[in-house]
Structure I
Amino acid sequence: MVQKIWFSLVCGFIKLGLFFYSKKIRVKGIKNIPKKGAILFAVNHPNGLVDPLYVTTTNKRQNHFLVRAASFKHPFVKKILESLYLMPIYRIRDGIQQLANNQEIFKKCFNILKKGETLMIFPEGSHDKKRTIRLLSKGFTRIVFGALEKYKNLEIMVIPVGITYQHPSHFPAKVCINYGQPIATRNIFEENTSAKSINMLKEAVTKQLKELSVHIPNDENYEITLQQLNDAQVDFTHVDKVNKMIKSSKIPKKKTVKKNHLKPLLYLIILNNIIPYLIWKTAAKRIDEIEFIDTFRFSLNLGLFAIFFSLKTWLIATFYGILVGSFYLTISVLMILIYVKCAPTTAKKHRKLP
């Protein structure tokens, strides 16, 4: 019970943070999620650790997460992650001897599903900002079919979830979370051989993910198609519309990038938050994967801004009174909100880290 309360508090804090971090969070297919019963969310993975944050804060089911084992190296961080229902999954790059640890993790997953709870996994196996659905690993099918084999009366619904960003690493963020149709797995498991069951489930999830997120086939025309879409300044979060453009090869003509007339407001926000900003800029130099820019920027600033605003408000209230302190906090929050919700977003490609 204590862990659930802790999780709810942290989840609420993160949800508030994402509201101030994102220009628009478009959620589709939320009615596809059953209110009860075992669910495995199979999610594509374009943008580091913010992907599970967007998924878990946009549905009412309490999720358990499988994330890469490297995140659990520090003992203190490990305790925090485990308290938030995160579990490590080991890959070959973690060392062949570490793969045996997955058996214990799989047993925990079986038990979670047996209790009618939910599990979130990223079957592509790694993050990648490319706008294409990659080959899925069979790890998630081993969890599903392993649980079905162990518990004969269990039904598990696999729900593919597509995540599409206007552009990963841009601020303010703009994202679409698209929940697909539940895939019942008991019949697939019982009516087919093991190999065929695995392939059928992988194909069913892949097919939906290609419809639930913007999917550009990863062939010789990928870069050309992507550049055309970027030049046309399409709104990638309108997933169905963009996928139709890609399939029909009917992409609008090049458009001029909208000017950001709110830039002066951004500079004022930076000046008002110069210390958190400088800390972020220093930390950003150490990020060597573009998919982790959003992860570090959001998590670092979520804590820094809360501390910084609280401290500044307290100091102003101490010297000038509670009314002045409250006015400062209100104006500061409104400036951020106005910029985040009103600043234009573009589809321009990133060419280097900030």
Structure II
Amino acid sequence: MMARAMLPCLCGFALALSACRDNAPVGFVGHLSGPASELSIAGRDGAKLFVEQEGFRLVSCDSRGSPAGAAACVRALADSGAKVVIGPMISGVVDSAIAAANSVGALLVSPTVSSHLLIGLDDPFLRMIGSNLDQADTLAALMRHGGFRHPLVLWERKNAVYTEAVARRVLLKSGVSSDSFPAFSWGYTTGLDLSFDSLVLAHPEVDAFVLSGSAMDAGLLCRAVARGGSKAKLFGSQFAMGSDLLRVGGAAAEGVVIAAAAPLADSTPLRRTFLTLFEQRFRHPPAFSAHFGWEAAVASRPGWSQPDARRAKAAILAQARVAPLGDTLVMDRFGDTRRKVVPHVVRSGRFEVLR
């Protein structure tokens, strides 16, 4: 299947449309609008690239980043005939999405939801990414190695099930007691008017800012640090690894270190081919979530034509080995994936593996 998947579609346009009509659609749910939408848009496009090459149709639904929206999307996608839904993309909406999937008999396959609270649950939910706590542990180790003594961890409140857990774990592993969490962290709500300028100016003692938030938020933090004249080092969790960080942060993003749950900057033959196909189709490089979206689509392929979520999950988990981009994915019986977290750094406007 993988060799075929990496080749351009050889069938004619009319034949491809006919195949799409004959197959049940594959669903996608994510926050496709708003300041943090890059994560879901890139994930959708990565999934779409593979789904359409297989002759299926991807039906997308915008959750707008809300739990109610995610649940409504899952129900609507199931009504359209989709038994497998790729998504959601953030941990903050996953509980409502799983509840909806249970009620309508759909299976969720998430590219990027990493909440540790979902580990070991027998539910209609699989994922391509490991635990957010693994990201936090990597960030804490980097900070300890760098000798940082006065960190401030920023976490976004709308996605707190992921972001606050990362913030607390980073500080705990850095030697900060749970009682001191308020003094070393700052919760914020993302939005179009978000600014970190006053925060940076109010904390001249900080030697490391750690952001548990979106790539857009990370770019804004980079600019605020540069404007405020701070010499603090910037770190980010996986959520912050996106094109918005590079675009918004610009030169101020140089040197930012991100904990990523895959060696995304390393090049395997499959990853190079994916990059080529993606850029040919969408005319821009893929953000990290596009890689995970492609992997979610490839890994879930055996489940697309199954009659129900239970058999779709069984068919997906029955695969002996899945390596959509060269990195072997091993899912346990619950559909949880464990992946090595690899530090990346921004150099010359691009992400590189930190050696």
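Since every read-out is calculated from the coordinates, none of them should be taken as a lab result. Since we're looking at a predicted model, the values are computed, not measured. Cβ atoms are built from the backbone, for glycine too; each structure is taken alone.
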Given a value of 21.2 for mean count of other Cβ atoms within 10 Å over residues 165-172, point me to the structure among I, II it was derived from. I
Starting from the value 32, 56, 11, 0: which structure in I, II was P(r) over Cα pairs in 20 Å bins from 0, in percent calculated from? II
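For which of the structures I, II does the calculation of mean count of other Cβ atoms within 10 Å over residues 213-220 return 27.2?
II
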Assign the value -12500, calculated as helix-only ellipticity at 222 nm (-39500 (n - 2.57) for each DSSP H run of 4 or more, over all residues; to 500), to the correct structure from I, II. II
So if we calculate volume of the Cα convex hull per residue in Å³, for residues 77-276 alone for every structure here (I, II), which label has the highest result? I
